[in-house]
Structure P
Amino acid sequence: MLYESLLLLGVLSVTFMVPHLILGMGFSISLPGWLLMVHVFIVLGAYFLWYWGHGGQTLAMQTWKIQLTTPGGNPPTMPRLLLRYSLAWPSLVYFGVGLLWSIFDRDRQFLHDRLAGTRLVFK
């Protein structure tokens, strides 16, 4: 997750920070906080859904040879990926409870993977 965070820093700097710097410095426009959060949600969603939908791996997952699949080993469908992405936010935001879940899960899966019907496997 640390490596993924470093990659996301680059993604967000291009797709989030640059446009808002242009708006703020060039046009003196400051968007409300809720709209900024929606923008981050959409940008990160586009990143994760694209990579998960095309091979089941983000750039960091490729490095660590981790792949997202269904429990049957098939590629997840887009509705399942959307559900996983939506469930991952509360899993992280609420003190990482969905990540801590993996300590007690019989298959060592995160809570959002368990609920979305996906799983992380080592290739």
Structure Q
Amino acid sequence: MSVKPYDVSVDVKPAYLAEQSDPSNHHFVFAYTVTIKNNGSIPAKLLARHWIITDGDGETQEVIGEGVVGETPHIQPGENFRYTSGTMMKTPIGTMHGSYQMLADDGVNFDAEIPSFSLTVPQMLH
């Protein structure tokens, strides 16, 4: 089985930040740690991000911008880049997904899909 030249995988681990949230005012804060791995055969640079965030009421916000956390990482084959960021929602549950625009060292632009993941406040005990 040959290695594809443009193959970047994305893994996301979300976490609810109770200490920064204020549920009584519909303010729910989540962090997410993203690992971007270059499984391909060509080094690639992350140029931009496109996130789609949907809260429990179905309201959607899009986040489009250059790089991630102020960086445009250049990821070698077999290596990964990890960062943590966050978002705020008005509901205790929602989802995020999107893509990263990548530029391979051979000049080819491609997208690395960010699979959908849930943002959920852990069950409260009464």
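Taking 2.3 as the value of distance in nm of label points 7 Å out along Cα→Cβ at positions 69 and 85 derived from one of the structures shown (P, Q), identify that structure.
Numbers: P: 2.3; Q: 1.1.
Checking each candidate, the match is P.
Thinking only about distance in nm of label points 7 Å out along Cα→Cβ at positions 5 and 29, which of P, Q has the largest value? Provide the component values of the computation, followed by the final result.
Values: P: 3.2; Q: 4.4.
Comparing P, Q, the top value of distance in nm of label points 7 Å out along Cα→Cβ at positions 5 and 29 belongs to Q.
Given 22 as the derived value for relative contact order in percent (Cα under 8 Å, 6 or more apart), which of the supplied structures P, Q does it correspond to? Please list the in-between numbers first.
Numbers: P: 22; Q: 30.
Comparing all candidates, it corresponds to P.
Supply the structure label, taken from P, Q, corresponding to percent of Cα pairs over 13 Å apart, for residues 21-60 alone with the calculated value 75. Don't skip to the answer; put the middle values down first.
Working: P: 63; Q: 75.
Here the read-out was taken from Q.
For which of the structures P, Q does the calculation of helix-only ellipticity at 222 nm (-39500 (n - 2.57) for each DSSP H run of 4 or more, over all residues; to 500) return -17000? It would help to have the intermediate numbers written out before the result.
Numbers: P: -17000; Q: 0.
Among P, Q, the structure yielding -17000 for helix-only ellipticity at 222 nm (-39500 (n - 2.57) for each DSSP H run of 4 or more, over all residues; to 500) is P.
Any read-out appearing in this document is the output of simple, stated calculations on the displayed coordinates, not a laboratory observation. Owing to the predicted nature of the structure, the values given are computational and were not obtained by experimental measurement. Cβ atoms are built from the backbone, for glycine too; each structure is taken alone.
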